[in-house]
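Bear in mind that the values in this text are calculations on the coordinates, not laboratory data. Keep in mind that this is a model prediction, so the values were computed, not measured. Cβ atoms are built from the backbone, for glycine too; each structure is taken alone.
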Structure P
Amino acid sequence: MNRAALLVLADGRFPAGGHAHSGGAEEAVTSGRVRDVAGLREYCLGRLHTSGLVAAGLAAAAASGYDPLLLDEAADARTTGPALRHTSRRLGRQLLRAARAAWPCAELDALAGARPRGAHQSVVLGLTARRAGLTPLDAAHAAAYESVGGPVTATVRLLRLDPFDATAVLARLSADIDHVAAVAAEAARRVHTDGPAALPAASAPLLDIAAERHAIRPARLFAS
């Protein structure tokens, strides 16, 4: 098992475009829903168990070898807001560029050809993990971690939080990240017999609304 590849894929310095996005944290800060470390933890916990779970399931299914085009359609159905859908595909396009450079293969090339405007980030992440020799559980862990790692990093800049306190938020979410990854990987195991309906479809209406509001703000630090 290629653990080093997992570290590379989950590293914030991997050029997948995530540094330009806050995972909704900027809008949460702007609207006053996140004001301090306690608010950040609650925000990350909610995001992890909703959109993070959905992303982890899709990533795990892609890593398991399920048809990425069917998963991309499933991701579209689970991403109801236009702004979030646009962001997911934009990040997927950037991740695919980085993945094809790091782990070139026919599967990644085929996805790029079939989705020239970008496949959803979670699907690309899972397919990349598969190419890198990782397991569906590894892919689920990467997706779950990304769903909270981005907001934590962004909020340090947005609120000038103590980086040590912000890192502690991530550390204390480790058990939840493990749980979400395990649930997602189990769902991915069933997708081969039950189809995409077996994958998590948790909704997060506040994230959808916040993304739409953020998209029309004239001044913002992060793209999403």
Structure Q
Amino acid sequence: MPVAIITGASKGLGRALAGALAQRGWDLVLDARSPGPLAEAARRVSAHGTRVTALAGDVADAGHRAELVAAARRLGGADLLVHNASALGAEPLVPLERLPLDGLRRALEVNLVAALGLVREALPLLRVSREGTVITVSSDAAVEAYPEWGGYGASKAALDHLAAVLGVEEPGLRVWAVDPGDMATDLYAAAVPDDDAPRPEPSGVVPAFLRLLDERPASGRYAAAALAGVRP
């Protein structure tokens, strides 16, 4: 069975994607910071009959990243790495003039540095997979200048570039930066707590990720909205 490592998998998009992959027979290594929600997510996902290893920890910690890859190795390897874990830099978001520099450092550490650290840890396994794939979860804030989203957007813009370079340096892999679009997530609620407008559930964008895995287009940046609809 193929094996995927998914960070930020206790809720939201990470959990929805884990469930969809489990339904397809993937074995999974799941990460999140909160042990309780992660254990519950793992319990639900494992109901599909696949092997699931849940490891609570901080992706910014090198030792935890090594544990995630070691767990994948025990399951047989790593065919897919999804870096979904994210940090905002400030909760709620604030203008750049008030953005704590420690918050910006945290956003860069989780969103960017941890992504590269995990990729580097997993590369030996990804390279020997017949369909080695890296997915970094991006944001429209990486390409649009939204007030108060500057720190988070900067970290995601840097992550997009990192993914683009990785795709060139590792031609044997598929490396996709995916903008999932607007979603109802705890991350968004923490970012803009006064915005109670209805938003799509994360499960609604999972088909876009599955389409990428099925069709395996060239490495690059993709928007979930552009992948929606009937396949050619």
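One of P, Q was used to compute mean count of other Cβ atoms within 10 Å over residues 51-58, and the answer was 18.4. Which one was it?
Attributed to the structure labelled Q.
Among P, Q, considering only distance in nm of label points 7 Å out along Cα→Cβ at positions 131 and 179, which has the greatest calculated value?
P
Given that Cα extents along the principal axes in Å, derived from a single structure, equals 48, 40, 33, which label among P, Q identifies that structure?
Q
I have -13500 for helix-only ellipticity at 222 nm (-39500 (n - 2.57) for each DSSP H run of 4 or more, over all residues; to 500), calculated from one of the structures P, Q. Which structure is it?
Structure Q accounts for this read-out.
Can you tell which of P, Q yields 24.9 when mean count of other Cβ atoms within 10 Å over residues 11-18 is derived from it?
Of the structures listed, the value fits Q.
Of the structures labelled P, Q, which one yields 37 when relative contact order in percent (Cα under 8 Å, 6 or more apart) is computed from its coordinates?
P
For which of P, Q does volume of the Cα convex hull per residue in Å³, for residues 3-98 alone, calculated from the coordinates, equal 124?
Of the structures listed, the value fits P.
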